[in-house]
Structure 1
Amino acid sequence: MTSTEFIRHHLTFLTYGQQPDGSWGLAHNAAEAKAMGFWAVHVDTLFWTVVLALICYAVLRSVAKNVSSGTPAKLQNFVEWNVDFINENVRSSFSGKNDLVAPLALTLFLWIFMMNLMDLLPVDLLPWLIEGSELAEFQRVVPTADPNLTFALALDVFALMLFYSIKIKGVSGYASELTLQPFQSKNLVLKLIFIPINLILELVSLVAKPISHSLRLFGNMYAGEMIFILIALMYTTNPVLGLLGGGLQFIWALFHILIITLQAFIFMVLTIVYLDMAHSHH
């Protein structure tokens, strides 16, 4: 295949949906996947998301069951360090009282980190391992490079933010936050004029939260995935560029470790901050 076809192939999800003839099955190219419409499912995204969640759960459950009050083993020490790290961030960024916030932050940080970490796998490794299977035709293994997943995570956090805003402040209290600031006046006429202006400004700010929350994670992981694909193209040219590509891949992988950790951290911190805003009176 050409370079363009190689890139397009590696950016196509393994999609399951309804075919034009009414049958259900896997798409065999990007055009078929697009024709399936909104209800199509990215099988690879969902599969790796669930697998990585189960791995996180199994490791943490194993440590919790075998926890020791004496000198901790290396894995227990690593898990305890993560828990302490999350607790410190929650204490410094969350001023309310909610037992959900710290476990949610820990879950998001570890889960997103694991999904981001998949970007370090060679782009053709898994398709090669399952070669001959229909599942090998398209296989994107970085769930956070799929905007469907990052929007799902961000919208879940957004829903929690709205839920606690109304629960803590009441419907009238939250409505007041959306309509009575930033522009305020004791004059009744001016107050009535300011209400729709304030509402528009606050709604723009409110809607921007899940959009920026999701696109920041998706954009960084998509860019990282694209760079790995472009480097992989160098192996198809000549031995000299192949060796250069190997060096570039190693350097980018080292740098990318920082990116995948930072993006998981940023998503977690913004989640804590948004929930803190929901618990705080303006």
Structure 2
Amino acid sequence: MGMQSKTPMSRRALLGGVMALASGAPAWAKKQKKVIPPGRVARVISGQSFALQDGRTVRLGSIDAPRMAYQDIHAEPLARTARNALAHLIQDRVLSFEEAAPDRYDRLKAQVYAQADPDEDPVWIQGAMIRHGHARVHTWRDNHAQAAELLRLEQNARAARRGIWAEAYYAVRNPQTIGASVGSFQIVQGRIVDAAIVQKRVYLNFGSDWREDFTISIAPKDARRFERAGINLAGLSGVRVRARGLIRTQNGPILYLDHPEALEILSD
């Protein structure tokens, strides 16, 4: 589904490895640009979001928990389990926030730490949710704090089949069957058949027929981020990778990547 290579690509040694603050940020975010005040939870909305007693809404950065039911959208498997797990971690605790920024829904997207007692070490909430299999790693171009550690914790949870990883619904997909998952967030793992660059756009093709097979596409401006992370996109032919994001369709299934944290280079 990508484009055919117009120049020969050689396999080279690979080194594995923010959208700016949304305009129209809420007043509290502008006032607290550097120091985000701590808070206490008033209501847990889902496995990834909650409301504070002072009226702020917080969205856990860098992860995705199973979606709760909303209007005519059904809940995803283990959504209530994830919400209960988050409630257990944050209720009756002082919450502090790092790597915080408002998102387009006027929520505070941040790394969250919970402390029941001033003498205790704070608990990193994202790490706990991923470690116990209550969420998947989901980074964004402007929100990918602690990605390497979260990916490590996710790998361990997946290997142990904890929580969501015991459910086929959340299984890592392969390029041959990913077309059935168009329109959803997925993790895809496979070997790149050909890395092609056409008009400075990168196409990582996972099959010989680029008109139908799964492809990862990376825009020129985004490719520079991969270069800065030490990832040689042109040298990825024959390399096994694991990528994550929203699966779309353009001839065949396609995944548009815009930051290197969403692409893992795997050893053979």
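If distance in nm of label points 7 Å out along Cα→Cβ at positions 76 and 188 is calculated from each of 1, 2, which structure is the one that comes out at 6.9?
Going through each structure in turn, the value belongs to 1.
Of the structures labelled 1, 2, which one yields 30, 18, 16 when semi-axes √(5λ) of the Cα gyration tensor in Å, for residues 36-203 alone is computed from its coordinates?
2
Looking at structures 1, 2, which one was Cα extents along the principal axes in Å, for residues 44-107 alone calculated from, given that it came out as 31, 27, 21?
Structure 2 accounts for this read-out.
I have 35, 20, 17 for semi-axes √(5λ) of the Cα gyration tensor in Å, calculated from one of the structures 1, 2. Which structure is it?
2
Matching task: -5000 is the computed value of helix-only ellipticity at 222 nm (-39500 (n - 2.57) for each DSSP H run of 4 or more, over all residues; to 500). Pick the structure from 1, 2.
2
No lab work stands behind these numbers, since they all come straight from the coordinates. A quick note: this is a predicted structure, and the numbers were derived from the prediction, not measured. Cβ atoms are built from the backbone, for glycine too; each structure is taken alone.
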